[in-house]
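Several structures are given next for inspection.
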Structure P
């Protein structure tokens with residue numbers, strides 16, 4: 001089965017894709033009206049515009065560094081998941097999304113890295129909590145957020161995971177306890193992105209790791225912009241052995257071409273190139 005991730009509303013109805021995720025809010029902070037017929041996708045704690053407007057929203061390391069895209073490792077600005085006002089705003093977006101489609105995908109859920117967050121609010125709440133380990137406190141923060149979202153999502157809840165299946169890594173890195181979240185999440189999505197896919201053994205390694213790690217179904221999302229078609233076909237062939245479906249990110253035309261080419265190979269018929 002195949003799907004797509006897109007910002008283009010017209011691609012939602014393309015018949016080649018069983019499921020299409022429409023980026024309702026992205027990490028830049030750009031938000032748009034949710035789309036009927038698509039799974040609307042919301043970047044929860046990635047938001048350049050919000051942090052540019054109020055830098056205090058960003059998580060803080062113990063050394064006082066904020067999790068913003070001007071620092072190493074970050075491609076966008078993060079918002080601390082304990083910020084109640086911002087969380088309420090995200091939950092309101094979820095309400096808007098389910099009015100268009102009862103299925104929703106939560107993207108960019110969690111803390112940015114293991115060093116974060118040591119803001120005053122996090123420190124106070126951790127000190128007042130039942131936990132002696134900050135990682136366990138952060139896991140509870142994220143689990144509580146997803147549980148709140150679950151209460152507002154009547155359909156399928158999809159949640160994106162950072163592509164690291166090694167035991168303990170998601171917990172320490174992001175506050176993501178996949179076992180606890182399995183109570184609320186219907187399907188995880190694993191983005192395994194590359195700019196070329198010239199080799200694919202590492203896709204198999206990550207995918208098989210998640211196959212062992214998760215009891216909940218998961219799909220694999222591949223990057224599809226300006227990728228050599230033969231390479232993207234090969235990456236798709238590997239990914240589809242593990243995930244519920246393969247999703248093509250941000251260039252649906254290439255995804256459609258891959259599907260047609262694979263169908264043609266199965267039928268020993270003509271191959272279709274990118275449109």
Structure Q
């Protein structure tokens with residue numbers, strides 16, 4: 001039995017016998033990475049989570065990526081936070097998906113939304129840039145003392161989504177990856193071990209789910225935690241405007257695997273349903 005499994009089992013046992021203290025206190029005592037109040041669907045679907053967020057600019061002169069913006073919780077009372085680097089797609093700037101920065105950070109993460117060295121960078125380059133951004137965030141940035149360098153994740157849109165897969169394959173110590181409408185010429189990710197949530201659009205003609213998201217998801221080993229959400233009628237550009245379901249699932253996935261927070265299992269297993277969902281697949285139950 002792994003340490004993570006023992007931790008989760010202990011948390012479940014503690015919650016089951018608790019009669020006096022709130023459930024949040026029991027979970028927090030057992031899981032040192034838990035942050036924030038007990039989650040609700042309404043809280044996840046709101047434009048902001050429970051944490052006030054501040055920003056910090058990153059100069060384009062940094063090494064390994066093209067600068068960007070850091071979003072971070074203003075509180076220092078809860079210790080350090082997990083972190084996620086997010087990269088946009090081919091020819092796009094961070095501003096095209098920047099709504100993700102404050103939304104994710106407001107749930108208790110440090111987020112670095114990055115620019116690429118060139119807007120024409122391919123997925124492998126974007127993967128390298130994501131890893132360079134995480135290195136900068138944890139060792140050089142003005143908020144480095146707020147980040148737990150052992151709990152890091154990546155995400156991205158289009159070729160940036162492909163880049164997040166590349167980064168996750170290259171650095172298996174990452175805790176999570178969230179590719180959005182991912183595009184990559186590589187179709188098999190059989191060597192990927194990082195818990196990965198792929199979100200695709202049913203009407204995507206640039207990275208059709210049939211030739212990108214679905215084969216990517218299918219090729220990830222069943223032994224790895226993974227999920228695939230296909231948004232009904234969504235185009236390739238669904239991440240470029242506020243998408244409530246994408247925000248909900250991205251936060252839930254990051255909380256579950258970066259913070260080891262089993263309170264978020266309920267949003268992943270069995271997962272979302274309704275008119276916005278064309279397809280949802282997963283490896284539930286989560287371990």
Which of P, Q yields 99 [volume of the Cα convex hull per residue in Å³, for residues 94-197 alone, calculated]: Q
Source structure (of P, Q) for distance in nm of label points 7 Å out along Cα→Cβ at positions 62 and 206, computed value 2.4: Q
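If mean projected area of the Cα convex hull in nm² comes out at 13.8 when worked out from the coordinates, which of P, Q was used? Display every interim value, and only then the final one.
Numbers: P: 14.6; Q: 13.8.
Source structure: Q.
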Structures P, Q, by mean count of other Cβ atoms within 10 Å over residues 142-149: label with the highest value: P
Highest-scoring label, criterion being FRET efficiency 1/(1 + (r/R0)^6) of positions 54 and 262 (r between Cβ atoms, R0 = 35 Å, to 0.05), among P, Q: Q
Ranking P, Q by distance in nm of label points 7 Å out along Cα→Cβ at positions 102 and 238, the structure that comes out highest: P
Origin of the derived value -9000 (helix-only ellipticity at 222 nm (-39500 (n - 2.57) for each DSSP H run of 4 or more, over all residues; to 500); candidates P, Q): Q
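No value in this document is a laboratory result; all are computed from the given coordinates. Just so you know, these numbers come straight off a predicted model, no measurement behind them. Cβ atoms are built from the backbone, for glycine too; each structure is taken alone.
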